[in-house]
Structure I
Amino acid sequence: MIEFEGIVTRLTPFRDNDAMVNVISSDKMHSFLARGVMKYESKNAPSVGLYTRGRYSLSKGKDGFSLRNGELLDSYQNIKTNLDSLSILDFIGELTNKLVQNEDTPKVYPNLVRCLELLNKGFDPFTIGLIYFAHILNVIGYGLEVDKCVISGETSQIVAVSYVDGGFITQNCFDPLKHVKCTSRKLKIIRYAFKVDMDSYDKVAFEKDESREIILELAQFIYDALQIELKSLKLIKKI
C-alpha cells in the first residue's frame, strides 16, 4: 500500500461507475483505478473530483494500483464559479498533464498548490496562469533568459524578446527580420513572470489582455519547439 497527498489533474470514466485518476504529488505523477467513484453515494467520489486536493491510499494488484481510500483536503470550489478562473484552471491542468514529468514534480507541486489557493481566494486568474506557465517552462528547461541579452550578454538597452533565441534581445543585437520590439512594460511583465518567487505570486496583478497576449505567445513557442498543442487556449482566446 502507498499513501500520498496530491491534486487530481485528470479524471477519465472507465466502465460503468469506475474512473482512471491522474494525480500529481510532491514526488511523482500517479495513475490509478478508482472503483465506483462515478456513483453519487461513493465515499471516495469527493476526493477524486477534477482539480481537487486529497490524500490517497492505494493498493497494488495484478492490473496496477487501485484506490482504497480517498480523503478530500480542498475542492477549490470558488474557482469553479468564475469563468475566467475556470478557464485558467483548465489551462493549468493541461500544462501539468502535458509538460510535467515525474522528475519535475518536486518543483512543480508546491507552486501548483499555491496557484490554486490564490485562484480560490479570487486573485487575478490570468496573472496566475502566466506565472504558472513561466514556472513550468523554467522547470522543464525552456525558460527564457530575462536578466540579460541572450545573444550578447548585455544587460542594458533591452528592446525585444525572442522566443526562438530564448530570451531578451538588446538594441545592438536586434534584427528586424527576426525580432519584434516590445514595450518596456511588456518586457517587465515577462521578466516578472519568469523571476517571481512563489511567496510573492499575489503581489502584482496585470491587465487581463497583457497576460493573455504573453500566454498565447508562450503557447506558440511551445508548439513550435515541442509540437504540443494546448486545447484549453480556445476558451482563453474568447473570454
Structure II
Amino acid sequence: MCVYGEHMVEHVDETWQRGLAIVAHPDDMEFGAAAAVARWTAQGKEVAYALVTSGEAGIDGMDPAEAGPLREEEQRASADIVGVSEVDFLRLPDGVLEYGVALRRDLSRLIRKHRPDIVITNNFRDSWDPDGNALNMADHINVGRATLDAARDAGNRWVFREQIDEGLERWGGVKQVWAAGSPRSRHAVDTTATFDVGVRSLEAHAAYLRGLQGFEAAEFLESVGRQVGANLGVKYATGFEVFRLGLL
C-alpha cells in the first residue's frame, strides 16, 4: 500500500476468476478501465460486458436509429481488442435511464446469468472530481447505484424470485463491486503493460470520437492514467472505489 498525502491507494485484490462489467453506454469502459480488463484477460480471467443502452443518443449529428447499431458494432470490436468476447446489450433508452426496481431486476438477471466474482461499473458519484466541478450524468449515476443494489439482489432467492422460477439460480458469489474512475477511489490496478491496448480499445469507438471534435484518446488516457499511477507508484493505473459485499 502507498500513502500520498491523506490518500491511501492499494492494489485491488486480483484473486478472482470471473468478472462482469455493467455500464450505461458503449465507450464507458474504454474511458479508463479497458486497459485493466486487458490485464485481467491476459491473466486468464473471464470478463463479460453488459451495456444497458446502445448509446444511440450519444452522437449529435447522427440519428439514433443509425447510431445505436453502429455503436454496438464499435463496442464489440473494442471489447475484442481487450479479450472480451461476450457483450450483452439491454437496449434500454439512452439518456433517460431511471434508477428503480425495474433496472435492478434487469441487472440482477445479468448477474445471475454470468455468476461473477467481481462486478465492475463506472463512477456513480455526483461528480468525477472531489470538488464537484466535473459533474457526472444521470445514466452513469443510476446504472452504478442499481448495479450495486443488484449485486445484493442476485444473492437473495426471494428478490425477483420469478427469475429463480424461470431456471436462474440465486448468485451470492459477488465478492466486491468496483466503480472505475470514482473520486473516492482508494484502490487501483497497474495498467502500464496494457496501456496501449486500452488506447486502441477506446479508438475503436471511431464514430463517437469523431463527434467529440479534436479529442485525442491517447492524450486523455495518459493524463488520467499517470495521475492514478503516481498514487500507486507505477507509470499508469486505473482507480476504483471498492464496495465489499457481505451477502448472507
Structure III
Amino acid sequence: MRQKFGQHFLKNQNAVKKIIEKLGIKTGEKIVEIGPGEGALTHPLMQEIKNNNAEFLGIEKDLMLAEKLKNEGINVVAADALEEIPKINTELKDWKLCGNIPYYISGFLFRTISELENRPKKIILMIQKEVAERITAIPPDMNLLAASIQVWGTPKIIFRLKPEDFSPKPEVDSAIIEINLNENQLTADELKKYYETAKALFKQPRKTIFNNLREHFENQDKIKIILESLDIKPDKRGQDLSIEQMTKISKEI
C-alpha cells in the first residue's frame, strides 16, 4: 500500500454503491474519476459505465497505480487532476466528476472547478467531513468557501464515513458530497465580479458587510444606496447573506 500522495483507499461497499447510484450514469456521458487508486470505486463503476454505454477517464497522480489500472484495460492518465482537468476541459462536453479526494487538495480542487468554463453537471466526492459541512453551510453560517461553490452548484451531504471505512485509516471523519450544477449560470464577467465581492464581504468576518465593502470599494455613498435598495441591513455580516443577496450586491456594486 503506497501513501506517496496521501491516499486513503475506500473499502466501504455501501458507500461505493451510493456513489454510483447518485452519479445516475446515462448514455453518452463521460465520467471522470479523480484518484482511482487501487480501483475500489473504479471497478464497479466500469461495469455501470459499460451497461449504460458511457465513457470513463481516470486521473491518477501515482504512476504505479495508474499503470496498474491501464494494464487492466481501464482508461487512466497519470497526471495531477488540478492540472489535467483544465487542460482537457474543452473536450468534456457532457460529464460528471467523482473521486476520493486527498484532504490537502480539496480547496484547490474546488477553486479549479469554479474557474472552469465547462463545469461538470454533477459532482460526487469523498472529502473531509468538516470541509463538506462548510461547503453546505447556509445563512447565518455562510462562509467564503460555501459562497464560492453555491453560486454555480447546489451541494448536499449524502453519506458520512468513519476512518474505519478507509485503508489506512485517516485521522478525520469523511463525507460524500453531491454538487449539482445550477441551471442559471453567471457569465464569466459576472462571476469575476461576484468572487471579488464575496472575498470583500468575508475578508474580516467580524466586521459588518458595510465596513468590509467600504474598505474594498471606495464609494461609501453608493454602497449605502445599493444595500438600501436591496433591503439589506448594513450592520449584517457576510455569514448572514444568501447567495442571491451576494449576487445582487456584486451586480450593483
| query | Can you say which of I, II, III returns 0.65 when FRET efficiency 1/(1 + (r/R0)^6) of positions 62 and 166 (r between Cβ atoms, R0 = 41 Å, to 0.05) is computed? | reply | II
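A value of 23, 17, 12 was derived for semi-axes √(5λ) of the Cα gyration tensor in Å, for residues 14-101 alone; which structure in I, II, III was it taken from?
On the way: I: 23, 17, 12; II: 25, 15, 10; III: 18, 16, 12.
Answer for the origin of the read-out: I.
A short reminder: the numbers here are calculations on the coordinates, not readings from a lab. None of these values were measured; they are calculated from a predicted model. Cβ atoms are built from the backbone, for glycine too; each structure is taken alone.
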